[in-house]
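Given below, in the form of structure tokens, are the structures.
Bear in mind these aren't lab numbers, they're just calculated from the coordinates by the rules spelled out. Predicted model only: the values in this text are computed from it and were never measured. Cβ atoms are built from the backbone, for glycine too; each structure is taken alone.
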Structure I
Amino acid sequence: MDGEFCVVCGRTGLPLVDGVCAGCFLDSHVLVRGHGQPDVVVCPTCGARKVGNHWERSGANPSLLTSEDLNPLLEVDPEVGIRRVRWTEVSRDAVQRSYQGEAEIRFRGQERTVPVELSVKLRAYTCPECARKAGRFYTAIIQVRGPSERLRGPPKLLRERLEAAFEGMLPNTKAEWRKALSWREELPEGFDYYVTDTLAARAIARFAKDRLGASLKESATLWGRRNGEDVYRVTFRLRLPDPGGASGRRSGGPSSE
């Protein structure tokens with residue numbers, strides 16, 4: 001009502017809650033704050049962050065914390081909307097980081113930039129994917145070979161051609177498939193790629209078959225038992241008909257993102 005006024009500033013014609021306008025309420029209350037000293041768990045190898053029970057953002061910088069890491073750690077009043085926060089790192093040591101931020105917020109129709117401080121503990125833990133790779137864990141092998149069992153020409157030249165064709169194709173596959181590639185071994189007749197996920201290995205092998213015009217053979221061998229069930233390792237053998245010129249034969253396929 002027109003007769004109502006803010007008991008702090010005396011202005012009228014403003015929305016009031018408990019007799020106080022939004023501007024005066026902002027002046028006297030902290031609605032965005034960093035509380036305690038939360039942990040940020042980072043994989044030092046691939047940069048993935050642990051969020052709940054899951055690991056996310058593989059490939060991020062393991063030593064650089066951004067708004068994606070810091071903003072979820074803030075305590076925010078339910079009536080406040082945060083547009084963005086600009087963070088500045090003010091101190092660091094091996095396990096602790098301190099930040100000062102400027103948060104652009106909206107509260108009861110009022111927009112304002114408010115300061116916020118946050119200290120976090122940076123904890124380094126190897127994610128399961130990197131732990132498996134470090135332990136040479138794999139569930140499948142992609143064997144990249146030439147068109148014949150018999151070597152034709154110098155092995156070094158054959159490997160160079162196979163590498164150019166297969167590695168040139170990989171960026172066109174899905175990132176989630178490539179993430180499962182662990183390590184490779186160089187052989188006189190080509191390369192063996194060890195993969196931590198059989199479904200990803202199968203997807204890469206089938207994509208390569210189509211893209212490079214290769215032949216594909218799949219076989220499985222019993223590796224052991226886990227939880228009472230047989231566990232198999234699967235081998236995908238790709239034979240490239242022309243490793244010197246097949247890489248650009250076909251186009252299309254899934255995006256790399």
Structure II
Amino acid sequence: MSDEIRIARDGAVLEIGIERPAKKNALTGAMYDAMRGALDAASADADVGAVLIRGAGGAFTAGNDIGDFLAAAQAAQRDGGDFPARRFIQTLARFEKPLVAAVDGVAVGIGTTLCFHCDLVYVAPGARFRMPFVDLGLVPEAGSSLLAVQRFGRARASELLMLAEGFDGARAVELGLANALVPAEALLDHARDRARALAAKPRQALLATRRLMRGDPEALYRQMDAELEAFGEALRSPEARNAFLAFMGRPKTP
């Protein structure tokens with residue numbers, strides 16, 4: 001477990017708090033595993049009706065902790081094993097209960113793609129979304145290469161995934177990624193209220209409605225597998241290596 005992921009229970013709502021504000025809530029492998037464990041526990045607990053995901057310190061998450069992520073991914077490639085980020089997104093995509101997100105500040109990479117899997121997303125005006133995969137020499141993850149096109153249409157998805165353009169909370173609502181723009185000081189209370197409202201609904205009808213709205217999940221799972229294969233190939237490329245070195249302020253390799 002990680003002490004930078006805070007798990008709390010409010011009646012039938014399980015709350016996952018990402019709490020590493022000094023690093024803008026950048027995610028380590030331990031944090032991914034803690035969140036995955038919380039989702040597994042919520043799946044197994046019949047009394048949990050909804051899950052809320054939030055950040056701390058005026059940020060949602062800056063995405064992966066680059067050093068930690070590279071070490072985990074390289075170890076997985078070397079040993080032929082899995083790594084925490086992959087396990088988390090697979091669990092997230094297969095989670096069957098309602099998911100709510102409260103987003104303020106930076107929401108980079110997984111901070112954005114996680115929202116595609118949420119049923120209700122509430123954002124503060126200061127939210128800043130970005131999917132910078134191409135700029136890092138990588139490809140999209142968490143099914144976003146499929147879900148962004150479905151949600152936004154190909155033209156807008158191309159701006160956000162290929163040009164890697166960022167967007168704010170108001171734009172997230174306009175695009176259909178988020179449900180409503182909420183003042184930062186009221187954001188968490190509003191998201192908690194909506195999560196409690198979902199959890200109070202007749203459970204089987206709610207879960208069946210969610211399944212029907214999402215349709216056949218197999219296309220998503222196949223796309224995620226294809227993304228992960230392409231992601232692994234990209235991660236070994238000179239483009240990605242030099243992009244990460246530049247991000248960390250180190251000289252590029254020849």
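Structure above, values below:
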{"read-out": "Top of I, II by distance in nm of label points 7 Å out along Cα→Cβ at positions 69 and 237, largest first", "value": "I"}
{"read-out": "For 15 (relative contact order in percent (Cα under 8 Å, 6 or more apart), calculated) the corresponding structure among I, II", "value": "I"}
{"read-out": "Mean count of other Cβ atoms within 10 Å over residues 21-28 from the coordinates reads 20.2; which among I, II", "value": "II"}
{"read-out": "For helix-only ellipticity at 222 nm (-39500 (n - 2.57) for each DSSP H run of 4 or more, over all residues; to 500) computed as -15500, the structure of I, II it came from", "value": "II"}
{"read-out": "Which of I, II leads on percent of Cα pairs over 27 Å apart, largest value", "value": "I"}
{"read-out": "Which entry (I, II) yields the derived value 7.1 for distance in nm of label points 7 Å out along Cα→Cβ at positions 29 and 213", "value": "I"}
